[in-house]
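The following blocks contain the structures, represented as structure tokens.
None of the figures in this text is laboratory data; all of them are computed from the coordinates on show. None of the values given here were measured: they were computed from a predicted structure. Cβ atoms are built from the backbone, for glycine too; each structure is taken alone.
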Structure I
């Protein structure tokens, strides 16, 4: 049961990254691709009906973590209190930027909220990447199962790291580039004309950067946490994961060059999912590693909620996921095709 809930949480967070990832990517590219007010409206139309629904997966993933692994939830939300509060405010500001920009027909007003939309989107991507890197690297968990992290220490990984070091900064860069590339492919899929051409151009420029940071991040992870290779060495089949990462990257390049925006975007989705699955496979059965000693890792066995709760919860989780899947399939089906001026979203 612990393994089931571990992968349920991992899958829900992967869904959030894939779905809300292109929203963040659109926000990051917003001031660089839009040349006119109509371009800006089309970029917002491309995410308008789905951006807030995509964020449901983050809330659902956090709620599932709280339900299934309450010890990890309590420890992580305490130790990462400051960055989590920053993420919360950035999520609020991003919604404010989208919702309020069209409430007044004034250039200064629109520019102000456009800036909020761009800044919050970029910072969210960086924070998410750095947060994942913190989890992979490990945190200084004490004997009471809690920890404290300063913003930075000596910028090196080790027993007493900070939230920011060379590895977590690299994680932020990987997330920034990957989600910007993801957003560019989404815009190429959903828009047309000059905006589509510019989106394809940005995806073309970002692809080699994404390739480089991906190649750097894989050995960097081994350096930051050598134990991340233990599961791969024990189960040789897991080495198919980095191979799939490479295949997905090549596929995004191939389909983009063939002007097949749909398959290029799906390849980007596969890339993001496989990268996250690779990280989860390296962690399992640890949920939150200790940077002090492996004996203090928070594992599935010590963090899992009671047997009755997890069994009953699995039934209700399945019911909720059926409803969520119906909602998302319906939303994206109704939102299929390219956005046009006539399909105006209220902003």
Structure II
């Protein structure tokens, strides 16, 4: 067997091994990193970049500066490992390709050889990969690699669709917030994070005061609109990393990661004040030309993990109990476990 044949056979084995053991469930970014490491190790390539083009050719032809190209992964190599002008020339060289028939091509710019290959399609975008070819890669291997990338792209698209369907079971029909089922799942994850990273978290149990009177006096349709408006307001008080759920009825729960008792107290008071200051405006059910205005208050119970509880059932129960203590104390206030331990302190009222 010649040296060239041995080298080809080994690279084919490497590619087959990678394809056979690849786990696309790990997510796109991790997957791209894994594939890039494989290419560098087995084929001595330059860094891999991922980007998209609009499928509509007219859009590309109108934008000769290639602003229609959007980087999806490893943009740092644009102007880093690769000169921007060289990458722009590579993109320009394929901008007139028929993407429906395109699989991969070679392009040379400034004595650099680039492999440009199609990964898949997403809505109105076509996804491509690019890397520098420092040693010649056999066409058959390139074709296998291109087919592999296309297949995992289809797998990611299918996973995304499945996640959208799965997420429907975690969404509350009235408010559009997450529901109790999602809360229980996220609590398990938060507790796991604490075990691994010692990342504590805080839980706020929120109940709208005298909400039954609203339903009885104005009808359930108004009550439904108010629940939605309340959910939107509560969500605005949170960071992007915080989570909010409709627990049931007129009860909401907030899961605040990576904070302890002191910050939980600040957040509870902030939520309390935001609700007190809000004027909820709902279209009148009697006269569509009029807007009814409502002022509401909430009672909030706060508990932290692991200071107040050792499992998800306990932290929910304790936060719920603190909420009822806030109601017993006069409503429109926040109650913490430390408030009960200190007889000189009552639940706080903003």
Of the structures I, II, report the one carrying the highest value of relative contact order in percent (Cα under 8 Å, 6 or more apart).
I
Structures I, II, by FRET efficiency 1/(1 + (r/R0)^6) of positions 45 and 85 (r between Cβ atoms, R0 = 30 Å, to 0.05): label with the highest value
II
Matching task: 1.00 is the computed value of Cα Rg over 2.2 N^0.38 Å. Pick the structure from I, II.
I
Computing mean count of other Cβ atoms within 10 Å over residues 149-156 gives 17.5 for which of I, II?
II
Going by distance in nm of label points 7 Å out along Cα→Cβ at positions 53 and 269, which of structures I, II comes out largest?
II
If mean count of other Cβ atoms within 10 Å over residues 173-180 is calculated for I, II, the one returning 16.9 is structure II
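Among the shown structures I, II, from which was the value -25000 of helix-only ellipticity at 222 nm (-39500 (n - 2.57) for each DSSP H run of 4 or more, over all residues; to 500) calculated?
Corresponding structure: I.
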Taking distance in nm of label points 7 Å out along Cα→Cβ at positions 5 and 101 as the criterion, which structure among I, II has the greatest value?
I
Kindly point out which one of I, II the value 3.0 was derived from, the read-out being distance in nm of label points 7 Å out along Cα→Cβ at positions 93 and 221.
I
